[in-house]
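Structures are listed in the sections that come next.
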Structure 1
Amino acid sequence: MTESAAKPPVALQVCTTCRAEGESLEPREQRAGARLFAALSAEAKADEITIVPVECFAVCRRPCTLSFSRPGAWTYIFGDVSAETDPQEIFDAARLYGAWPQGLVPWKMRPAFLKSGIVARFPPAPDEMET
């Protein structure tokens, strides 16, 4: 097994309650975040990246919001992701995140849509840190 194959899978969390400017509160499944989650889910491969719906990241002024995480790695939260972003671009970014030790992808290597969208990054829990 290669080193990259031994790493835990990447979880791609998507805020399903994000609304684009001017969108109504209902129906919830038509909100920008829900549309992005649906597009990603429709394009996902069964064994690739785990896609998880999230009720709210509390980044409401920067919809759509998503995050990348995995055990032993930093968690990144990105905002201002368009619901119309090509799912493959997001999957490519998630794969890149998964390939780097502790998920620390150098800024210059990140896709353009993620360079300006970073909201925060959180370190792994102390008991999960890779050595």
Structure 2
Amino acid sequence: MDAIWVLLFDDIPKLNNVVIKFKGKSKNKFGHIKKIGKDTEIVVNELFRFDDVPEYMIDVTIAHELSHYAHGFNSPLKKKYKHPHKGGVVTKEMKSRGFDKMIKMEKMFFKNEWTRIYERIVKFKNQY
């Protein structure tokens, strides 16, 4: 997260403690951002720890959540928009920061590979 912030979100001030962790095993949710007291927590799907999942999926998920932070959602920054996704504001933000190729890769991964990988990981985890 720190590398992505420094390299691609350097114009966004970090006004509170931002923690990041792997958590959850959702098939359809890759991450989320929320306030915990004065801190902000960014969560990335725990299943992304498996080697089957390309690292860019973690990076694009972090960038998505940092876009929310930059827009004032679950951060101390002033809210820029009424709704966090309306009008494609997150995608526009990410594209403006150079994530256009990764967004396409994420969509292709989700469409062509994620269901198969998810089912294999869940099956493997349920055996133990």
Structure 3
Amino acid sequence: MHIGDLAERAGVTVRAVRYYESRGLVQPGRAANGYRTYGDEDVAVVREVKALLSLGLTAEQTYPFVECLRAGNDRADVCPASLSAYRTRIAAVDDRIAELTELRARLTDLLSDAETYPEKARAR
């Protein structure tokens, strides 16, 4: 299939397919006329990469999942490297949650302090 067909079947743009290709995630064959050709496996890979990117993984962090699919697994997340990538992303999310929780507490303290500031000072 051609790049436009792949993009349509995978639910992405042609530009996204080209980006995935530039990152080495999709490796097309070449027809005699030089056009890229893709197979059904590439549809699964592109769908998986799209889903992983939507979870905040970087293109580089999707490599273990792609390799897992290319190894013949039905799922991209059953290989040890994929599980490790999940753990890394979860740790990053936990760190971000902690940062936001701290920020919220600081803002809440500032708001509380401002709301209880003496009335005369607010009128100035």
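Match the computed value 2.9 of distance in nm of label points 7 Å out along Cα→Cβ at positions 80 and 96 to one of the structures 1, 2, 3, and report its label.
Values: 1: 1.6; 2: 0.4; 3: 2.9.
Structure of origin is 3.
Tell me which structure, out of 1, 2, 3, gives -7000 once helix-only ellipticity at 222 nm (-39500 (n - 2.57) for each DSSP H run of 4 or more, over all residues; to 500) is calculated. Of the options listed, only 1 reproduces it. Taking relative contact order in percent (Cα under 8 Å, 6 or more apart) as the criterion, the largest value within structures 1, 2, 3 is that of 1.
Rule-based calculations on the coordinates, nothing more; no lab input. Bear in mind that the values here come from a model prediction, so they are computed numbers and not experimental data. Cβ atoms are built from the backbone, for glycine too; each structure is taken alone.
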